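Visitor: Listed after this line are the structures, all set down as structure tokens.
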Structure 1
Amino acid sequence: MIALNSLSKHFGRQALLLDASFQLNPGDKVGLVGPNGSGKSTLFKMIVGEEAPDSGNVSVPKNLSIGYFKQDAGEMSGRTVLDEAIAGSGRLGDLHHEVVELEAAMSDPERMDEMDEILARFGEVQGEYQQLGGYELEARAREVLAGLGFRDAQVDGDVGELSGGWRMRVSIAKVLIGKPDVLLLDEPTNHLDIESILWLEGFLRASDSAVLMTCHDRDFMNRVVKKIVAVDGGELVVYGGNYDFYDRERVLREADAEAAFARQQKMLEKEERFIERFEKHAAKAAQVQSRVKKLDKIEKLEPPKKRVLVPFKFPTPPRSGNDVAKLNGVHKAYGDHTVYKGLDLEITRGERWCVMGVNGAGKSTLLKMIVGDVTPDAGQVKLGASLKLGYFAQSALDILDPNLTVYEQIDHAFPTATVSSKRNLLGAFDFQGDEIDKPIRVLSGGERSRLVLAQMLYDPPNFLVLDEPTNHLDLVTKEMLIQTLCKFEGTLIFVSHDRLFLKGLANKVLDLSGGGESTAEQPLVFHGDYQSWVERTGHEAPGVHH
């Protein structure tokens, strides 16, 4: 279907791909993995022709349709959400809008003299449109948009009024609606809540399209992909299973590679000692020359490269009082939309609450009321004694100074800390080697999130309030963060769409659906972990059956 043959690609002196090959077959569901900067997005761009390899070639059949979702929604305005989604859905979207224009032209009395040409063109377009299933297009578009979390009013509303995150959902809808032969998906879950992620899982599993995707959601990868391709040292290494299989197999292959490297080093040392010992002995000259030639012919193994992030040992936060936060009779509404009606909640020291709820249920609003960024309309939010509060939201990225480097940001925040402790901190959050000298203004969203979390946790608060802390974090960093927060001795309340994070940390659940399908006047306060909540309610997220 799509064949990558002996690809090589460099950026400056950095080699991203070296003689790399891979084939995507019809119906394949493939996950593409590798560290940030390893060349995953570049691979997508080469498949769609946005970039060319330095050598090798990408073979794509002429009539193959490709839907490509990337982290760039672009400008959207002047249409409804529905029309924008349909317009970007490839050949079928183009035909849809031409059919609409031709129907308008046929009823325009001022174009009667063109009617023969209009009718002839309408016959051609309508035939192809019908053959491709065009008359089900609008219904399919509405279904996809609903699955991605759009309400009916949004679907028929102005796309230009959407936030950046919602425009990204429209971009995802565009590539799904057209039913292309191949779906290239670059981090499709980044801007989705857990309900939409679960819907997208089911959609992709049922789709006939071949899928090649990058994703930082382990559960999503496990449920969708049947094969992993790892960008590893310039090669494309194939693993025949889901992400969990890849993770286990990678460890075994690394162990084998380390053992092979150690054996070769031992053999080389033995041969070199013989040569050094007897190079001046005439009687051994032939043997020495033979061994020198043998060593020259041996292909030297490189020491295996391993990416391991070690959880940082953060200082113990100061001890808070037992009562961390109390919400009594809290009401909150935005216009006609009532978010909370008499909410009562008690958070005590050492608890780790996750907040579950559909879009608009008030998850972020709750966190903002707790930290004091939003005032309730009625009722009271009271924080306990001796609290040191840490709040992470997407706006938290604004604390970073774009004119500083990564190291300078931490150095300015903690001027009296030792250089080695600051370097260890940055290393734990995957800023290693020259990465610490990167200017903040060039960092990606994930890199900025990592830096803010590092700064927050170096001098840890005893009450952490986290709103989507794992957005843009890759799997290795996310797992390191979970291990770190498992050892956190303070109190935690968070919103997350990542099931790895939910399963790894939550020991209490605030279910804004009340254990039901969407929202409820009285949320369910569940005194158990996330996995127990799933078993109790039958939902992995409100409204989504397990």
Structure 2
Amino acid sequence: MDIFKTDGGEVRISMSFLGANDGIVTGSGTLVKVTRGEDVRNILVDYGYFQGEDEELNYDRTLQGDDIDCILLTHAHLDHCGAIPTLFKPIGDNVPYSGKIYASQETCAEAAHILMDAAYINEKKTLIFSNEIKKVKNEITKKHLKAEKEGSKPQNIASLDSCMGAIEEQEQRCLYTSIEAQEAIRSFEPVKVHARIEDNDFIPLFEGIDARFIPNSHINGATMVELVVRYGEKHFTIVFSGDIGNSMSLLYRNIQYPIEPEYGDILVLESLHGTSEPIETLDESIRILWKTLKKAIKKRKTVIIPVFALDRSAGFISLLNKIMDSGLWLNCYIDSPLAEKELMTYIGSYNDGDSAWFNYKVDKYPFRLDRFKIIENYASHMIAAKYHGANIFLTSSCMGYGGRVLDYFEQHIQDDDSIFIFPGFLPDKCPSKILHEAQHGSMVELNGRRYIKHCETIWLHGFSSHGYYEDKLNVIDRYPNLQTIFLNHGEDDSIEHLQKKLKKFYSADIIIPQMGEEFRII
């Protein structure tokens, strides 16, 4: 589809949308192709993991490492960076990616933990399945040998071949291992992020192609990316919002972007909350949390808070510290190895004192850990998951698809003295949302297991790290000369409502691209 008729001379630009489309809110990825004469550059902005019920889409991707010349990463969440190591995986004659991955220093540090954790999960899934098949193979082999010894008809050898084929197929389905994850981490190139928005320094990527990284208060290290293609005395700018931050935040500054009339022709805009207004303010959610914790202590109830290991765990540690500073003592556990690793990055960034993201008015020491018990290993986790009484567990993951929260589901969903608190956005059909919406005493099926819900569930909407409508306008209004806005990363209803509303106030074309759709820009 052609967008503009701009005469770029020999320069041509096209864009392909590789994820976070068609109502899917994960798997973010956009490929920009810049052709200047015979020189062709393919620039990938984010390459995230499809999560939850869309996870199977990860196996349908065809992008290969040698298809890419450069990767720009907006932030370290798995749905934005989690598929990058697949580009380093040698399959057949494929040449692994050998370029750089540009991102803020904080994003580089955080993504390293995220990618190694994802690789571990991939390897574990493959090993478990392979071991199960090997057990079947061994049983068939034993029966075969016994039949030969007794002179009876041997077992069908085809069953053995089938087992070996299943093992090989599963090993090939392993998206990537720690080897590819480490290769990706070694390719990270930390860049300067412009804390002062008026800075005009750009990072040269290739001849006539530059990028600028602008802080975004979604999480620590998150950025927008301005990709500039220059031709003659002219230039063309594609802006990627990344995930837009919430102006109501536990930890981050409310960044107000000054107008930038010189740059900004196209904007790729994250659209998660659409036009909806917050169901609760952050302060309202904090009051509900405070009230719930006081009740839990008084009635000796167990509180399980599944958080996102990156960012939400840090925010809740700072908040629980504040609550304890007020005099309400809490018996708190941190039961997420990934959250613990990411927290160390947050502590280092905060104590640096010169962050482009943190609001230093929050607290001098927001991440105190001396009041928390760290659950170090899986054996200790399995013991802790069975605890009952006035305990508070920060664990993962918030949506309930995997992670240690599954063991808390097993032990506490059917317990009248347990409370699950879900902070932030929950997509439709995710296990945590299904559990929350189920009636007390009803049967609920999560991840193939059935439970009778006796626990209490609370959904705290005010902790979403994604911005709402006004936060999106703050980004759009930075670029008064936008010609086109592409909307991605939103559920069908919310993204369509956003499109209709934006069309009333902006002259730019508002487009909802489909998965795999390519647009000729100039």
Structure 3
Amino acid sequence: MEYQPNLQNIIGNGGVVVNVEPGSTAAAWDLRVGDVVVAINGQPMRDVIDYRFAVAEERVAVQVQRGQQQLLLEIRKDVDDDLGLEFSEPLWDRLRTCNNKCPFCFLTQMPKGFRKTLYLKDDDYRLSFLYGNFVTLTNLKEDDWRRIDEQRLTPMYVSVHATDPYLRSVLLGKTDAGDILADIKRLGAMNIEVHTQFVVCPGLNDGEALRESIEALAALHPVVQSIAAVPVGLTKYRFNGKAPQSIKAAIQVHESAEWIDTNWERQPLWVEQRMAVAGQSAGADLGFCARSADNVVSDIPLRTFRPDEAARVIDLLEPYQHYFREKLGYGLVYPSDEFYLLAQRPMPPAEVYEGADQIENGVGMVRQFQDAWEVARHKLPPRLRAPKRVIVVTGTLAEPVLRPVVERIGRIPSLHAELKVVRNDFFGETVTVAGLLTAGDVIAQVAPLGGADLVILPKVMFDFKGERTIDDRSPDHIAAVLGSPVALAREPQELVRLIRRVAKAVPARHAPSPLAAAAA
């Protein structure tokens, strides 16, 4: 799950302290929660990266804003001492927003009414370095390139989508997408390693286009450390309920009244771009927006993969993977787990994903879960003190992964365990991942099952901190509406710990169960 910053905590003038480690240097100097670290050694702090570099000295002069009071602390410490401060957000100046108009952009597939941060198009290279968020590199200025070099911000995670400049311009919805291969070579010259991904759209950048892109990126190894392909995801809101339309129509969603002049950089409309190049020669390569109206590529329908098409992507990528395992010692090229689930293919063995470089991108996550389950299941309780009922919730994509797990749990004497596969009515049935389940759909489909001693929800359906669903509901809210205690799990070990807790809990006759309080 990519990190999503809370804009309310980005004050534009330093980092807000939310925790001071007891016994730390910061505690000894009476730094407090609520203090704002503004500058160190006279240099303004833009983010936690600047902070980490600045405090790696024996003597640091920390400028702090405490309410209306300004403090300057001259601190002497060990070089490796990080002071012991935790901040509300990693970014302190501003979030770098996205200036692309990708046809598959999820934000244009969102209905109105959610919290504002869910509509923010981020494309910040610092979050790529800190958390593995994928970025396109299209909004970098020369100062950004210099900083990446000076602070050695490696690795970076880059959304490539296609290496052909024209095709990439279509996939990013802009004429000035730049030369991604040149950008990656530039990162390589700075000794920055790069992990890459393609969001693959059937009929657009799959097939031969995907093959060409893989070979172009593989030629840049060892700068390029991994290449992943993930299938495009589309919701029922993609065209506001209209019939499926073209790539071009999906790009133009960004140019509708509700999306223009929002909180990211406004890009020229297609009409404006055509007018701007009106006097150019016919042979000028000005990108897909400026080309003739007969644009076959941008008229391709935007749709999701069929199972047979997903299988073809796997068949295209796996030979490359085998080749690079022989040549490099690891696979380099990876279809995401979703392709295997869509194609109903078994997951590759764990050794294929050695290094787990893109685990958070859904590459090897299922195999990791399955292997971890084989270990964790041996710690399941042999029996329960009293009959209990547990409901495990997931999305439709993960059903074949979770079904045997829940069936094994259900064989514990006195434990009734059932898997509830929640259909995504909110975003549409084409959205199958558990990470995009809403509280509304969970409540609507789990409540009819009746009460349970514990309802286990996928942790990925909540935000980075595990506090809010995409429709802004907390675990406590879901528990209150269901009338059952709720807990979150992602790893098999977490699932087993919850089952053991259920096994040890003694039912209460009139008072709330201790399990409910612990799981809420």
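Visitor: Give the label, chosen from 1, 2, 3, of the structure having the highest value of relative contact order in percent (Cα under 8 Å, 6 or more apart).
Guide: If we compare relative contact order in percent (Cα under 8 Å, 6 or more apart) over 1, 2, 3, the biggest value is for 2.
Visitor: To test your reading of the models, identify which of 1, 2, 3 gives 33 for percent of Cα pairs over 42 Å apart when calculated.
Guide: Clearly, the read-out refers to 1.
Visitor: So if we calculate distance in nm of label points 7 Å out along Cα→Cβ at positions 66 and 226 for every structure here (1, 2, 3), which label has the highest result?
Guide: Comparing 1, 2, 3 by distance in nm of label points 7 Å out along Cα→Cβ at positions 66 and 226, the maximum is at 3.
A short reminder: the numbers here are calculations on the coordinates, not readings from a lab. This one's a predicted model, so the numbers in the text were calculated from it and none came from an experiment. Cβ atoms are built from the backbone, for glycine too; each structure is taken alone.
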